[in-house]
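The structures considered in this document are given below.
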Structure 1
C-alpha cells in the first residue's frame, strides 16, 4: 500500500484549497473542482460541503479514483469512505484550518452528518 510522503502531507496540510477530479468509466478525468482538504494524523480527508448528493462527491465515491492538485503537488489518488472513528479528528482539523471563514461556512463540513460524506484520499498505486 502506498502512503503519503512527509513532504506531500505537509503540502496538503498547508494548502488552503485542493483541486480534485474523479475518473470516468473510460479512464479520462472529469474537470477539476476546488474544495477544502485537511490532514488528520497521516490521513488526508475531504468532505462534501452540501451533503451526499453533491455531484463531485457522488462521482468520486462511485469511481473510487481520480487526481488531485495542490501547489506543486499533482498525484493520482484513490477515494475511500473514511472510517467513522476519525470523524472527531477530521472535525477538529477542519475547525483549526478553516474557522477563520466563520461558522456558517465551516458548519457545512463539520457536525453529526459530516462523517457520512468524508472520503479519505490515498495515493494511487
Structure 2
C-alpha cells in the first residue's frame, strides 16, 4: 500500500504510476547500470528514459549511459562493450544541501574568513 501511494504522489522515489503504465505499454528494456538504474526506449526509438534505483538523481547516470540517453549514440553501452576512458571520473554524489557540501572561504556557512584584498584593488562604495 505504501509503495502504491508513493508511486501515485511522488516522482523522486522512483517511477510514478504514469511512468509505470507508459513503460509497460510502450517501453523496451535496454539495460541496467552498476547502480541498478534501468534504461528504456520507446519501441519506435523516439524517446529514452531511466528508472532510477532509489532517489532520482541525474548525476548517478554513468558516462556511457549519459551519451546514449542524450542521443549521442544509438548503441547502448551494453551492446557495444563501452569502457570509460582513463580521464572520465567515477560517480560522485551531489552533496549540495548536505553538511558535506563545498563551502569556500568567506561563505556565511563556514567559520573561515575570506583573505583580505591586496594589491591594486580598491573597493567601490556608493557615492564615490
Structure 3
C-alpha cells in the first residue's frame, strides 16, 4: 500500500512538472526554437519543479536533512536521474524529428518512457530507505 501511495504522489508531482515542461516546450517550439532545444529547456525547468515537490512531499520520509552532505548527494543523484530522463527525451524527440515525425507526438512517447525510468531511479537509488 505504501508503495502505491508513493507512486501516486510521484505521478501527481510528475504531472505538475510535466505541465511546466510541456508548456514551456510548446511555447518555445511555437516561437520557432528547434524542437530538441525546446524539449531540453522545458525538461530542465521541469526537473527543478520536480525536485521541489519530490523532496518535500513524495519522498519526504527518505529525504536527508537540508544543509547536509547527504542532502547534497541526493540532489546530485536526482540531477543524475533527471539527466538520464533528459537523454531519453532528447533521443526520442530528436530521432523522431529527424525522421519527419511530429515532435509533439515524440514528446508524448518520451514522457512515458522517461517517467518510468526516473521513477525507478528515484525510488530505488536517490531516495532509498
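One of 1, 2, 3 was used to compute Cα Rg over 2.2 N^0.38 Å, for residues 22-77 alone, and the result was 1.05. Which label is that? This value belongs to structure 2. Here Cα Rg over 2.2 N^0.38 Å was calculated and came to 0.97; which of the structures 1, 2, 3 was it taken from? This figure was derived from 1. Here relative contact order in percent (Cα under 8 Å, 6 or more apart) has been calculated and equals 25, so which of 1, 2, 3 was it run on? Here the read-out was taken from 3.
Laboratory data are not the source of any read-out in this text; all were calculated from the coordinates shown. Note that the structure is predicted; figures quoted are calculated from it, not measured.
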